[in-house]
Structure I
Amino acid sequence: MISAVGYMRLGVEAIGAAVIGIGAVSTVFLFARSLLAPDEYSTSDIRLHLGRFLVLGLEFQLAADVLATAIAPTWEAVRLLAAIVVIRTVLNYFLSKELEREQAQPRLGRDDSRA
């Protein structure tokens, strides 16, 4: 069972890293497209794109940390997990808030331009 959870942890961690990597690469392409057609994508659109991948990738990384602690639940591992959970939760919270704020801004701008 310990071995299976260890492999699951590695798989979940790899998925999280892949999500962040794919997000970074696709954001670079989106940015390059914005240089060629400036009216197509705004800086906010590009930031939202990357932010979504970061939030999802961090969730996978957190899940991998929980699995790692489930294998070897020493007090030191639990304290380390608690610190990681706090840091990643705070980071995820602020990323989510920024994404919400960025998503609200374009809608306000479009609604104002139609009036």
Structure II
Amino acid sequence: MNCIFCKIVSGEIPSKFLYEGERVVAFEDLNPQAPTHILIVPKSHHENAADLSLGDPSALLEIFKAAKQLANERELEGYRTVFNTGAAAGQSVFHAHLHLLAGRALGWPPG
């Protein structure tokens, strides 16, 4: 498989994990869209969050636990979590991943 996130999870591409649990890892986004921009990625490959919810719902739960832990560790006043599902929604890596964004005003609606 030629998935960049699978290669990061396996250690083929080195990365500093900010969080590593049984089912997920987290690391800084290389193209941050906010002062805090962390990607939280399941260790198992699922194309998107919808597929992850069916294939490994425990990983989906751990993703949100990791987001809360990371936000608490960084003492974030607030944060946004985003899953992009499908190219039309901005997904560019087709391995489910949650964006944890914070550190600046985040407008609504997004996009």
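Taken together, the values in this text are just the output of simple stated rules run on the coordinates, not laboratory data. Keep in mind that this is a model prediction, so the values were computed, not measured.
Work out which structure the value 1.01 belongs to, where Cα Rg over 2.2 N^0.38 Å was derived from one of I, II.
That value comes from structure II.
helix-only ellipticity at 222 nm (-39500 (n - 2.57) for each DSSP H run of 4 or more, over all residues; to 500) was computed and gave -8500; which structure, I, II, did it come from?
Attributed to the structure labelled II.
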